[in-house]
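Some structures are shown below for you to check.
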Structure 1
Amino acid sequence: MIANTPDPPYYAVIFTSLRTPGDNGYNEMSGKMLALASQQEGFLGVESARNDLGITVSYWKDMESIRKWKENAEHKIARGKGRSEWYQSFKARIARVERDYEFEK
């Protein structure tokens, strides 16, 4: 599903990853993190796709909202498990969205 974001500017956190073999609790934690993130002040939406390469883009009102999410205690636990169990490698990028447009039939 495509996130319904407000008029720019807002911010995007682009998380690209390669997983390790097996689930090892990943899907359960992923669902918990999505539910928790959606309750955070400043959260605007998320889009995600996974094949061999996973890409998740979360949208945020401002940099302060992103910082608070990164400091969330449960999110810190999930990030630790990501490094120790779930990801072979990952990269996070933060970008300010200056313009967006859409098309729908």
Structure 2
Amino acid sequence: MIELRGLVAFPGLVRGKVKIIKEDKDISKMDCGDILVSPQTRPDFVVAMSKAAAIVTDTGGMLCHAAIIAREFRTPCIVRTKDATKVLKDGDLVEVDATNGIVRKL
């Protein structure tokens, strides 16, 4: 089983399909309930973030964009996984345990 660990930015436990969002052109891939996975987020991604069941990033800390928006939207979020965008692919089914900072590929 593939398991990634990171820093909890907002707690929660959800399952969903991964959508890798690296650029503005990727935003249209997001559907409500998807898991947004990105190297890092930025203001242009807020529309996609509003649809996400959870947010996972490769980088960041408690004051990064993803963490702040996740807290505002009350969306489970794990930052600083280091390589989520390399390990996970679009369509992968994952469980985001943002209480313990673990992302598991199912």
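Every number here is computed from the coordinates shown, using simple stated rules; none is lab data. No experiment lies behind these values; they were computed from the predicted model shown. Cβ atoms are built from the backbone, for glycine too; each structure is taken alone.
The table that follows gives values for the structure above.
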read-out	value
Read-out distance in nm of label points 7 Å out along Cα→Cβ at positions 3 and 91, computed value 1.9, structure in 1, 2	1
Ranking 1, 2 by Cα Rg over 2.2 N^0.38 Å, the structure that comes out highest	1
Entry that produces -4000 once helix-only ellipticity at 222 nm (-39500 (n - 2.57) for each DSSP H run of 4 or more, over all residues; to 500) is calculated, selected from 1, 2	2
Structure responsible for 39, with relative contact order in percent (Cα under 8 Å, 6 or more apart) calculated and labels 1, 2 on offer	2
